[in-house]
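Heads up, there are several structures right after this.
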Structure 1
Amino acid sequence: MIFQLPITDKKLSNDKYKKIIDAAIKVFSKQGFYNSKVADVAKVAEVADGTIYLYFKNKDDLLISIFEHSMDYFFQQVQKDLKTLSCPLDKLKRFIELHLMLVHKNQNLAIVLQVELRSSHKFMKEYQAEKFFQYLKLIEDIILDGQEKNFFTKEINAEIAKRAIFGAIDELALEWILMKHKRYPHEEAAKQLFQLIYNGLKLKAD
């Protein structure tokens with residue numbers, strides 16, 4: 001499945017730009033980032049090689065652009081859904097469900113984000129992933145809200161917890177996309193993970 005970015009970004013309203021992004025996701029997920037050439041992306045996008053350089057400095061810039069736009073998309077989808085909920089428990093459960101569901105629905109993109117992006121030295125060492133931190137803040141806000149409403153213990157540091165929670169979700173997502181034969185549905189994974197996290201966060205009775 002090719003990840004289809006929503007037309008909310010000015011750049012993405014340009015058909016060629018969007019075609020290049022979608023083509024890069026498909027190519028990188030199938031061939032691997034380092035094994036792919038700009039010419040491969042151009043071929044799938046049905047544009048000239050030089051057209052890609054009108055929008056992106058190089059292949060690394062294209063990879064980072066995929067990350068930025070996908071994180072925008074993930075953030076908007078999750079934030080919109082969480083606004084309909086008031087209970088911190090419901091928010092935490094829904095956050096986990098949505099993340100794994102988005103991975104399930106956008107498997108090519110998930111491979112690029114989970115595997116190929118991490119193999120980019122430029123991204124890991126040089127890029128300031130502000131959009132990722134914005135996404136993490138959603139988890140922190142859920143925890144702080146839960147502590148304020150006495151659903152979660154205040155002994156837990158929200159800064160540490162948000163990283164741990166994302167790490168657990170991320171590991172499940174990574175395992176799920178790499179498994180040749182899926183051992184369990186993503187819905188079951190979300191349910192089990194929520195229960196584990198909630199047992200660690202919940203306010204203990206005196």
Structure 2
Amino acid sequence: MKIRWYGHASFMIETDGKIIYIDPYIIPKNPNKADIILITHEHYDHCDTNNIEKLRKLNTVIITTDGAANKIKNGVAIVRPDDTLHINNIDIKAVHAYNINKYFHKKGDGVGFIIGSEGKRIYHSGDTDFIPEMKNLGDINIALMAIGGKYTMNAREAADAVKVIRPDIAIPMHWGNVVGSREDAKIFKEIVERETNTKVLILDGEELDIS
């Protein structure tokens with residue numbers, strides 16, 4: 001399994017011979033086509049329809065929310081929190097993602113995702129605060145955590161979430177574009193590695209291979 005962060009909340013995961021993109025707001029110039037595309041919610045910096053079409057092929061499976069599905073043409077599987085889809089050997093579970101004391105992301109409008117493949121479980125938080133449902137995610141190997149603040153958790157709040165989720169590895173996202181900075185990512189790493197046993201990797205173009 002390989003994980004690459006392109007910026008903001010945009011990731012590519014290669015696993016079990018399949019290519020998965022999550023929130024492809026930022027993609028490479030000549031991207032490999034997607035087998036699965038996961039969109040956490042309808043906001044422009046997560047549901048970029050132009051990029052989705054660049055990544056799409058005839059049999060690409062697109063999984064998203066009601067709101068985002070309205071922006072995407074045809075062939076979309078709509079999920080709500082706690083829904084699970086099985087695609088070949090890959091499990092995709094939608095989980096809650098929302099703000100508690102902000103108005104940007106209402107409960108039920110967006111989701112996070114847990115990807116189960118090759119004996120690993122990868123959690124993408126989506127745009128969310130530290131919410132009670134994070135206590136029920138189960139075993140998570142790698143957590144892709146929004147840390148930029150304003151629209152999502154800040155570094156401190158995301159670190160507190162990691163204490164509950166207890167992944168082996170945490171990767172900060174939702175920084176460096178739109179909101180959040182490298183300094184936020186560094187603060188997140190410092191707090192998490194000081195207060196938990198989780199290792200933090202700040203990706204910047206390099207690929208994480210967890211095979």
Structure 3
Amino acid sequence: MYVTTRQAGEELGISPNSVKKLIAAGVLPTVQFRGVRATLPLSDVQTLAARRWISPSLVGVTELPVLRVDAAESVNEPDRVWIGYGAKLSAFELIEALRGWWKCDPERAIAAGFLPVTVSGFVVAVMAELSLAESQRFEVPGRAIEVRHRFSCQLSGHVIDLVAANHRLDSGQGRRMAARTRRLLGNRIASLSGGPIAYVREPEPDQSGGSA
């Protein structure tokens with residue numbers, strides 16, 4: 001049985017447009033098209049709906065920075081040809097496509113030592129060994145001048161098939177980072193932000209001693 005992107009979004013608790021971003025990113029293995037209309041196997045959608053929600057404590061931190069991106073699109077820039085996430089991009093292409101120029105607090109962005117990358121709330125990549133490479137002032141039309149930051153990093157792992165949880169890991173990383181990457185890839189992180197970087201904190205305990 002196949003469902004529409006609207007029905008898939010209802011099952012996953014996301015918008016139809018967010019489902020389309022996952023399709024465009026190439027992480028869903030079975031998609032049928034009739035013209036521009038896409039449908040997905042209901043069983044695949046149910047598999048994704050059952051994925052674990054990641055909190056900072058599950059990966060050993062109190063605050064988890066998250067980079068939220070769209071599906072990869074080609075760009076005409078001197079140092080990269082893609083921006084965003086694409087399952088078919090090489091590791092080198094992904095690093096360049098993801099590390100961009102971010103408006104963020106650079107110290108908070110690198111404090112955890114790693115950075116999950118999400119498309120529509122699903123972790124599709126993990127970047128590690130982040131360090132601030134350079135900062136630059138950008139003049140944004142209709143806004144004040146913004147300071148944005150560019151980082152050096154390594155790709156710890158990335159998703160090939162989101163439904164089957166098929167991913168690739170960097171064989172050169174340490175055991176702890178490899179374990180964190182496996183725990184993150186393919187699972188979900190709830191994040192809200194007005195920019196590309198969100199900062200997810202552990203829920204405050206309620207008065208009864210449980211979690212809020």
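The figures follow:
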{"read-out": "Structure responsible for 1.31, with Cα Rg over 2.2 N^0.38 Å, for residues 52-107 alone calculated and labels 1, 2, 3 on offer", "value": "2"}
{"read-out": "With Cα Rg over 2.2 N^0.38 Å derived as 1.11, matching label from 1, 2, 3", "value": "1"}
{"read-out": "Which of 1, 2, 3 yields 1.1 [distance in nm of label points 7 Å out along Cα→Cβ at positions 68 and 100, calculated]", "value": "3"}
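Since every read-out is calculated from the coordinates, none of them should be taken as a lab result. Computed from a predicted structure; not experimentally measured. Cβ atoms are built from the backbone, for glycine too; each structure is taken alone.
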